[in-house]
Structure P
Amino acid sequence: MSKKLEFKDLKNKIGQHFGELACATHLIRESPKSKIEKLKTSKKTKRCDFKVTTEQKTIFIEVKTTTKLTRKNLSDYTKKALSQIKTTTGNYQDSFGAVWIFTYDTSNKPTDIQKMAEDVKNELNNDYSYTLTIQVYNQGVYGDGHF
């Protein structure tokens, strides 16, 4: 945290930290026997947030938060997250990724969020194996819904 940050930037930084905490809670609950590691980041390297080692595979996870869940935001954040996972792993082919998007932006039609997640994932047509999960606080989990 820095006194130099404007309120909007400070709010976004805090939101990102809360998203990471929420993701860690999911990871601990969903795979208690896995090794969960919070990866260090720096301004020079944009690494992903977590590395989870299970008996079957290693999963690299990037967490994003947004105050406004739109198709464009979802697509942009997913692209950024995948880029960070690639920077961390060095090679997409040898790993599995998970992108978690957290938001409070609710929808009157939750099926729209699921459809948007599926469409964005299909549009990116990525040859990398990953899941895309959207956690809308107080509403539900959409997309792949798990890692």
Structure Q
Amino acid sequence: MEKVLKIILAVIAGAALILFLLAIIAGGYYTLLVKKPGDMPGFLFSYAFAANGLLAANLGALLGIKISGGTWNFINPNEMFQGIAVAFYLIMLLVAFVLWGLAGFTEDVSKVVSLLPELSKNLLGILLAALGTMLLGKKLS
């Protein structure tokens, strides 16, 4: 029964990640193709911000736990899914950055769904945090 519950949880969590992807794609669609950022469905906008917070916390927890533990090995399925979610999150932030770039890096909400610049700023913050970690000599192993 435990294995069935893990599979169900993985399917639900996977669906949550896919919905995050769809929200970012919708942001690009309403920005670049429809050119009416205000028409993006509010539930997708709200979901994306909520999911972003959770995925950012997961990134910080996984990196913090793994760096302080001195290992990058995945030990159990939950940690494996955490790693997958981190990779997915970083890719989605990159997608948001590219879509924002295609919109001219404007922050004018009449021209871009604000989700795209906000997620892009998260990516830039993550890049700076990684650079700072490396420059400050944090030992990874």
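Laboratory data are not the source of any read-out in this text; all were calculated from the coordinates shown. Just so it is clear, the model here is predicted, and its values are computed rather than measured.
Source structure of the calculated read-out (semi-axes √(5λ) of the Cα gyration tensor in Å, for residues 26-105 alone, 32, 13, 9) within P, Q: Q. Structures compared: P, Q; top value of relative contact order in percent (Cα under 8 Å, 6 or more apart), i.e. the largest, recorded for Q. With helix-only ellipticity at 222 nm (-39500 (n - 2.57) for each DSSP H run of 4 or more, over all residues; to 500) coming out at -25500, pick the structure among P, Q it was computed from. Clearly, the read-out refers to Q. To which of P, Q does the computed value 41, 38, 29 (Cα extents along the principal axes in Å) belong? Among P, Q, the structure yielding 41, 38, 29 for Cα extents along the principal axes in Å is P.
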